[in-house]
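Structures for review follow.
Coordinate-derived values only; no laboratory data. Since this is a predicted model, take the numbers as computed values, not measurements. Cβ atoms are built from the backbone, for glycine too; each structure is taken alone.
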Structure 1
């Protein structure tokens, strides 16, 4: 059983022996550490922490542990129950809370769950803050509330409030979407997307919704990561129903994949590209994506004579860079759209609303829009990370071998060749080394990644 501690939160498998995985003892320890951190760092007068979760089978068990521990630490809890990650982020701001905890392991299989930790702005903790929580957890020196100071709990539903916030965005055009009368197919992998995405589409004026896997029971019918090889069912549904577009979200609804009307993949790397194309057309400005994202966003940004910036992998790193350069749009190539006009967090609802608006205004098919973008192909590979692997030695050796090329080492090592790039780094969410590569053909991209993998294997 595994547990991974990173800036992305505390992630682990459920079950096993004491000290292994995200078991009840570890959950209480890490939540106590987080509560201690919030108590010492918050600038809010509020004594409230928001808790939300995806539909994983272990979610209810962890929810009770988390809520009870927070109350035991003297915090009042607003429990919003089954909710998308961006819904919880928005709820923290709307409640004027001093923090939030999201129970979700995002794209990981159903045996995994995680504690994703938010600050008082409803944004993820940065590396320094996350490390402080880990230090407090290791120390296990917590002060729990006396009986008169125990926290309270109130339950609220933020689904409609989140949808309303999306509908109110200036660049979301409900009239344009309604006028077209779209037919849309969706795959919500039997998690919380099945609750909020159909309601969003109806509110946007979509004429017909073809639902696939929208029962929020946590029984994922396929690998929940929205990659091409996992999306055969939704591709077939789009074709058989003759839908105008298909949308796929991951279990916590912060990643968005798009399916063309002919059943072909739009490409999760191009979700952000298309949304950015629409945003930049109306509000030119800087853009940001992480080092493992497609060059296509850079190309689209330059088309509008704007500046493109990169950040280390991890949502908090992207949002930090976006704030620094005052970006109008940004995100990650895994289908994560971050639109500061709403909030600094990946949000599939915003991605869907903006994409449909763009589609309605362009009066083109999804495949036609996709064909107009720079054609890049990305290969995503990984090597298991064991205790015998010295990551520092690997990174230094790769840097030395390819030193004649442009090297970025703020997050692993990225090698920018003239016509392609390769990025290798230790994953924040799995015990693996990720090797991402991009070129003008899939064969070239795969070959570039394999070359680096072979270099790594000689060093293990």
Structure 2
């Protein structure tokens, strides 16, 4: 295998295309150990320097899918809908969207991940609910979709196993940010998880790894190309992440905020993004509705209590024990306005970093998180403040963490005399046609 791998590295180094057979040999070698980590790292660097074409990206996704288990969700008997976020700050959309889609008659099934760095992970948020089961067997997953219409679980080790190995290498070799590698990683897992249609929520701004819409569009195009190759309905929505979504950043804090939205209240921006994605997914279901009708039904389900009731049922069936407001409240470091005027900046990356320092996030995948830690925003961009008004508070278990989080949080804000121009929340979209 050494000569074969050497040839693959040289082949890509010289700017030639890795076809399906070469990609498959690479992925199989990573899985069975015949490709050493230093060889895989060399090929990944060659890929970053030379880039992946659409054809190569599809070939990599196909190799990762075929060299792992593919979940069969056909027994559900209906389209299973899914959503993926590229990662943001305060991004608890899944907690609202999953039961909302089910409350409207759709089926929502998702394999999710944990947070890393300044962005949060859905599994960490669900883990803040006592007793919530993050792992279900395949049979349990299917039965829960049939019975409740919604299930969100951790990624199975047998689904796209090469992705975990390759990501660990990419993380330590500065090869994470290549669009083709990212798209293949995202879509291979979506295809292997067996879902029928996917809404991609691609974040753009300071709190996202994509800083502008062109970069997000490039990633979307690759994801949609993979979706088409596997006969999946895929739509990408580009949403702003210059400031956090909603006002809560931290695991249990975000569960509480999601509950507010499920009850027809909560932050307008979180509600708006959720309804946009709900309309897309319901239109890709078997309900015979278009996006406008899907959004209308979703808004009604938030306002009349059905979505909240569905959340309660989902959590209970998956083992969770929860009541709103029942969690440990930690002491806070407060950040206050130094002048009167209008909030002109609430930097998502810095707010996320403050929450991480408070204990809500992790630097390494095996770091523990404090479910009660995080940040609550009292003011966001465009809102008026008086000198001394509370802007935000960082909640942490010990004084050292509070001080560190508070210092970073203070840097996230700016106040100006004149109101700033407010940016759009929904920045655009891209759609693949899917199967006929």
Structure 3
């Protein structure tokens, strides 16, 4: 019996109109998802303090949200691999919406443990948003992969910026509905997450990941084996570098950003100044992400990561040497956001293309888990470092994370050049 050749054929070029529609659907859902997250997570700290009866527990809001995002990153990726992005993203949005409803219930019955569970479920929305950026790469070409990913990342800002402005309307709605104080905005979050789930379930047709897998199976007789994320990291140096770049960049950003309000406030800055500084930082994180996506497609992923790390390095130098200057701290936070954006957009594109479609969801789930875990660890360690060494010392210590990525980037660039010479 004759056998077909197992030599891979050229994969069919994705349909540009289909890819544009997928990016538009993902961007629309991200606006809704960001709206839901922005409307509630800022209130989580206040609600935690009120329900628990102590402001000491207010920090648990961010902790539980981060934990929720980390816990579901890999299960959501496995669901995407088995059932497609449409089912996985819809599931994540519905869990986050259920968390909003549970938060209202927890406030009504004054149950702090129930509120912690609700905040953890709301954190699933963050994991869903992270997976959505990767969904934009499933059918993208090498020429547009980083740009498409960055457009979905950018769209999150629209909802995240609008969300906090719903606090007062939320309280007015809560009063009309008879909801407990501070929970009105959670009703908006519930509606936004349900709307996002609707967009995912009806808009992601065909499913981008399933379509990519089908194209892969059509182009090859024997599909490569499916691996879990850790196995991929052990065997794939490109994936290992890209995941580490995301995780360490995120840890750097969270460590400095989370302590900046404390530092500014302790040095006499008003809450308005603190708010403006953080707003400028968030703008740096997201507003120029399409520009960095375009640059990553034109300059290459490694060069864009190097640019991002250079900006992070400059931000930390400013924090180290200008800790007593509000202008220097503000400039540092802006550079921190820009460096994070350039690094994460380019690294995420590199994660997506470091493996075939059959292993893409697995490595992306591991990447999101690593990112959330690194951010949580960076935030946790930043507090003691700030107490012992001050803000200047925090900037100096965090330079080590950027230095590690820069050295790894140089090694990866050298390896890529050698591989290119070997092919020629």
**Report entry** Highest-scoring label, criterion being relative contact order in percent (Cα under 8 Å, 6 or more apart), among 1, 2, 3
**Finding:** 3
Report summary line: Value -29000 of helix-only ellipticity at 222 nm (-39500 (n - 2.57) for each DSSP H run of 4 or more, over all residues; to 500) was derived from the coordinates of, among 1, 2, 3, structure 3
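Computing distance in nm of label points 7 Å out along Cα→Cβ at positions 193 and 233 for each of 1, 2, 3, which one ends up highest?
Numbers: 1: 1.2; 2: 1.7; 3: 2.7.
Going through 1, 2, 3 one by one, distance in nm of label points 7 Å out along Cα→Cβ at positions 193 and 233 peaks for structure 3.
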